[in-house]
1. Here Rg and Dmax of the Cα atoms in Å has been calculated and equals 25.4, 91, so which of I, II was it run on?
2. Work out the source of 4.7 here, i.e. which of I, II gives that when distance in nm of label points 7 Å out along Cα→Cβ at positions 132 and 444 is computed.
3. If P(r) over Cα pairs in 10 Å bins from 0, in percent, for residues 140-491 alone comes out at 5, 21, 28, 26, 15, 4, 0 when worked out from the coordinates, which of I, II was used?
4. Which of the displayed structures (I, II) returns the greatest value of mean count of other Cβ atoms within 10 Å over residues 36-43 on calculation?
5. Given structures I, II, which gives the highest value for mean count of other Cβ atoms within 10 Å over residues 52-59?
6. Ranked on distance in nm of label points 7 Å out along Cα→Cβ at positions 76 and 524, which label among I, II comes first with the largest value?
7. Given a value of 0.65 for FRET efficiency 1/(1 + (r/R0)^6) of positions 116 and 356 (r between Cβ atoms, R0 = 41 Å, to 0.05), point me to the structure among I, II it was derived from.
8. Work out the source of -13000 here, i.e. which of I, II gives that when helix-only ellipticity at 222 nm (-39500 (n - 2.57) for each DSSP H run of 4 or more, over all residues; to 500) is computed.
Structure I
Amino acid sequence: MAETSPVRIDGVRDIVQRHGALPTRLLQILREIQDDLRWLPAEALDSVAEALGIAPDRVRRVAEFYAFLYTAPRGAYNILFSDNITDRMLGNRALLHALCARLGVGIGETRADGRVTVGTTSCTGMCDQGPAALVNGQAVTRLDAARIASIATLVEQQAPLEQWPRELFEVTSNIRRADILLGRHFADGAALRAVLKRGPAAILDELLKSGLRGQGGAGFKSAAKWRSCREASGAVKYVVCNADEGEPGTFKDRVLMQDFADLVFEGMTLCGRVMGARQGFVYLRGEYRYLLDALRDTLQRRREVGLLGTAILGEPDFNFDIEIHLGAGAYVCGEESALIESLEGKHGVPRIRPPFPTTHGYLNQPTVVNNVETFAAAAKIAVEGGDWFASRGTAESKGTKLLSLSGDCERPGIYEYPFGVTVRRVLEDCGARDAQGIQMAGPAGHMISAKLFDRRICFEDLATGGSFMVFDQQRDILDGIRNFTHFFVHESCGFCTPCRVGTVLMRDLVIKVHTGHGTRYDLEEMRTLGRIMQVACHCGLGQTAPNPVLDSLEQFPEAYERRLRSTAFEPAFDLNAALEEARRLTGRHDPGAYLNEEELLLGAMP
């Protein structure tokens, strides 16, 4: 089992001091401590609270909020299988059970000798090369029976991860189609020289002409966001890159951070100059930990050649630097205000807006939060001009869009298209010849059937953050919907009742239908519950959580109807069975101790 000796606990203070004893660094501090101890014992949390001068309850709330932080012991090898629907389509469940059988451990359990824990996580962002898993935070791809056998042997031999075969950890980019963002050479520093030569106001004008909109899915005009922050009062401003790409089926930002990190960092630095900010943060998805060392090396190289840090390109008043904060498995932190809360060392609960981050963001100061793809595009626009970018796309959607393709297609990977491309063209290019439907933009997006494949990818038609999960004619659509409802239950932050309770009720209704116990009454309940969640939930997570169910009820009604029972209503909970223990304890077995049919119906009604 993991050691928690006084000597190792004393090391907590050293970690806190390396982070300047700043409460805003709490999540990073806890991650480092866990790297050392494998988990976060109570005495370590108390020590952190004392060293930071904050309440112990605050530290515990953060430790308990994030899926990748553990307040109970874990094994020396912590193996988490990706349980996204695309991994399931590739056979991950059989591989998970096979590994558990070889290692003699149950799913979600730590083996008695403390050597290994095997569990699941929602998605690793490796949908184009699954089934995938995380081993001590490092991505393992293309799992099959042979690789499972190899992993089991390595665990039993207690081989350090550094000695595992490198091919297990190979992550490929799979860029299948490139356009102006991925296909043109970009000289490091070109965008920064452009802003120094032309000035921030001119760059803002080019950004406005380009029509660039936020590429994370919301589609807010980038020039308006940057201008709002530039004009906001406040001596200190911040730039934040949202690389917390948690939407299952989406992995475009992973590829940009792996192959085009200089372009992304250049876009952030450009933004810093335009706004007058001196500090930037990359909030990197916890599942992308494998990128951390390479990204830090890239940042250091940029400092050494004068593209980051103090006096950038020799300009005395051009000072801007970037830190990377690693997330810890919280999907809700992809929402910009929840991300800021996490950056500040808190658990990631979305803020009430307004005010918006452009005026009251990180540490309540003006802050621009943009997606990875948005910063990359902004750097290109600074060099090539707004008209160049706007020459692609549609009237309301300028430029290009990166799409992550996975599921039932021959060529999964990254495809870059001008806005306005049809769904059908994308499916043809990726080899999805037998598609019955796709889930766009992850579970929070929209599901569409084959009759809508001639619609276009753009903000004025089908907006997307950048993913297609393809389901062919042999798939049961309801399998995917059930997986999505489990995902939202797991990822809800629990802040508001409509989301906390609504996601559970929706999941249970889908399971009821999926297992053959549903009726038309239950379908109406799904629709009613979905409408309530869309208007009553606090943030976008809860508001979009019912989308897969509502869309599939409309687009694929047969997936539900073929499972319905003929009865008008069937309760999902057996009240008579639940009362059996009470009858046994009281010794009552008379007719009055049992509920009749009318009472059962009334008791089960909402």
Structure II
Amino acid sequence: MSFLPTTEKELLQRGWAELDIIFVSGDAYIDHPAFGVPLLARWLENHGFRVGIIAQPDWRSKEPFMALGRPRLFFAVSAGAMDSMVAHYTPARKLRHDDAYTPGNRHGARPNRATMIYTSRLKEAFKDVPVVIGGIEASLRRFGHYDFWENKVRRSILLDAKADLLIYGMAERAILTVAERMRDGEPLDKIHDVRGTAHCCGAYEGGAHVIIPSFEEIVASKEKFAEAFRLAYLQQNPWSAEVVTQQHGNRVLVCNPPVLPLTEVEMDAVYSLPFEKNPHPSYSETIPAWEQIKTSITSHRGCFGGCAFCAITMHQGKTIQSRSKSSIITELSAMTRKSWFRGSVSDIGGPTANMYGLGCDNAEAMKKCQRESCIFPSICPSLRTGDKPATMLLQAARSLDGIKHTAVSSGVRYDLLERQAAYFTELTAHHVSGLLKIAPEHLVDCVTDIMRKPGKKTFESFLARFRAENDRLGKRQYIVPYLISGHPGCTLADMFELALVLKKMGIKVEQVQDFTPTPGTIATCMFHSGIDPMTGKAVYSATSDREKGLQKSLLLWHIPAERIKVLEALKELGREGDAGLLWGAGAETDRGTPAFRKNKPTKKAR
């Protein structure tokens, strides 16, 4: 085994004069299946293609993009594991000073709107070489979309980047099909029928298709914006989806239906590829993203939760694609032989750990299904929720020689756990490293309904069950609840109610995620348009930094530095007299008194 070529010297060491495909990535090159570019590069290599990677090139000139020469087929461009604007800016649009996907955690190794900039440089260097764009940035910006950082509606990234083809979603099937057809002599500008791809043309001359409001219409009308989002979103079922077209001036964006999910055999094949599982040896500094995932195992992909703020439906899809237990155990066994492995597995999971092995038991209904979520507002009767596969996987993993502890840190759906008694017991007894990540996101029902999340009652039931199980086991383990402030549908009054609910439960949170409107989500559509695109109902959104800051502070009421803002929020609500509900009867409310300066320790939620 060896790393894929990143320099001309490494190319020649393989005895190659040229490459078929060159990936350009906004991330450092870590040869691990958790990172999309190395995974796809290994996948193509396995099918006989000569592949190289240019990682984090200096975009200020074309020369770094010429490091591996001219590819015979095409360049494949990705901004990296994150949208480059999300990677660069906080929810308050302030510049970040770090980048976990860069050696030394340094900011500035990739440009803003990396997909567009990389494509531009490649076109400058090799005018006649096709450029295929993909990754999360391209995938979620494939239609006309709202851009939070410019506060405007932008065109499809395919048009703005001036690329030749866009691949969206999980790209193994699509990129392999495109590569094979080009290898057989078909030019890229004629390859317009591959699932999971989008292209632009002067006029669409294909068969049945769904026409969504044009770019000009969605710029002019928020109602049209919401309509366009809904129509595109409803074409995510790969078995029933049609081609979607969107006019952009005198050009038409044509988006083909999503790729069909990988089978278990195909998933096993992808994850059995000869990954080095290490960063490229040219790096001398640690890469935080690598440190975080190097002892983790991906057991499946996809999520049928359908949360409004999550882009997984538009990228990975809601069909769960699981690996076999034997494939996962083989990867775990190989990891125990790595020099850096110390006996602890940081995670076995996917977007939602306890969805492993689950799916629809009604094949005919599945092919026509238009539900946003299989578990909200209630669990679909066709959904297979049995926990035997996931439970047996965890039991087998912790029994392997060389493994001292296996954690589940990718998060679980506690509403599913109500039907997964064996998994819950196994998880609580053996796979919580003191803290279990749970994402209620909010606990006021009118907000969780908009989020497409279970409400307060379900969380209270889970919390009581978790505490009782820990008492039975004699363990001291705690819940780390993930919460979002400023989500569409949430008012200042809702956040105060949430603060009171958490206080009653004995939960104090240390971190709160301020809602970031990222492309491709229902919640972002709500934030921009003021409309829930799936119901047509009006939705309130906090848009000012001040109000968003006050919402966040209410959940951090127990932190002394936040108390002045909490008082400001209560004053705005006309509830100054209710400060005692947070700090106790007789609590001082003068922001200058010691009661608001004293630093009291906080407790984790049990």
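Rule-based calculations on the coordinates, nothing more; no lab input. Just so it is clear, the model here is predicted, and its values are computed rather than measured. Cβ atoms are built from the backbone, for glycine too; each structure is taken alone.
1. Values: I: 25.4, 91; II: 24.7, 80.
Structure of origin is I.
2. On the way: I: 1.8; II: 4.7.
Traced to structure II.
3. Details: I: 5, 24, 33, 25, 11, 3, 0; II: 5, 21, 28, 26, 15, 4, 0.
Label of the source structure: II.
4. Numbers: I: 18.8; II: 23.4.
For this comparison of mean count of other Cβ atoms within 10 Å over residues 36-43, the top structure is II.
5. Working: I: 14.9; II: 21.4.
Checked I, II; max of mean count of other Cβ atoms within 10 Å over residues 52-59 sits with II.
6. Numbers: I: 6.0; II: 2.3.
Result for distance in nm of label points 7 Å out along Cα→Cβ at positions 76 and 524 over I, II: largest is I.
7. On the way: I: 0.35; II: 0.65.
Structure of origin is II.
8. I
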